[in-house]
Structure 1
Amino acid sequence: MTREALVPLSPEEVVDLAKRYFTDASSGYSGSLVQEGEGYARFQTFRGHLAISARRDGAQTRVRCSTLRYHPSIGQFLLQLETAPSGS
């Protein structure tokens, strides 16, 4: 399953927030960070792998979340990004 969103944050902010969100046990989709690079992070969760990528798209950042199975926490994470003020 792949979901995308355009957000007002920088790619670096997106990756930092993803690392905090998806390694926090309260997120409902927590896991371990297994790989990280410029504009992406990959996590191993109890449901499998989760990959987050972020790249500039005009004045915004396009965020892509990919995983094998649907989980509402991914939508919640994207919604938080869409409504976050830049510099979060």
Structure 2
Amino acid sequence: MEDLLEFFAALLECIYHIIKGIFTFLRWIMENIFNFFMVIGVLFCIVIAGSIVKFIFYSSLLVLVLLVCKYRKKIKSYLNKEDRF
């Protein structure tokens, strides 16, 4: 009977170490995947932030040019009327 208990104890210990190894491996894989996606996410945010700033700058510059072209006659008459230019 003691031999049977020792056998089951050794078997359970072996199963415990296998499960512990599997969970350690899965934890390592998940940490690497998480780190990979964090790096990709940060790089994506940097690229998007840079392109959004550039897009806002160029679009506001374009709107300014369009407004100046649209109201060019009024601006010219205002400047000539007031002798500012």
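What follows draws every value from the coordinates through simple rules; no lab data is involved. What you see is a predicted model, and the numbers here were worked out from it, not measured in a lab. Cβ atoms are built from the backbone, for glycine too; each structure is taken alone.
Highest-scoring entry among 1, 2, by FRET efficiency 1/(1 + (r/R0)^6) of positions 8 and 56 (r between Cβ atoms, R0 = 35 Å, to 0.05), is 1.
Matching task: -8500 is the computed value of helix-only ellipticity at 222 nm (-39500 (n - 2.57) for each DSSP H run of 4 or more, over all residues; to 500). Pick the structure from 1, 2.
1
Supply the structure label, taken from 1, 2, corresponding to FRET efficiency 1/(1 + (r/R0)^6) of positions 40 and 72 (r between Cβ atoms, R0 = 25 Å, to 0.05) with the calculated value 0.65. Computed on structure 1. Here log10 I(q)/I(0) by the Debye sum over Cα atoms at q = 0.14, 0.19, 0.20, 0.24 Å⁻¹ was derived from just one of the structures 1, 2, and that gives -0.78, -0.94, -0.96, -1.06; the source is 2.
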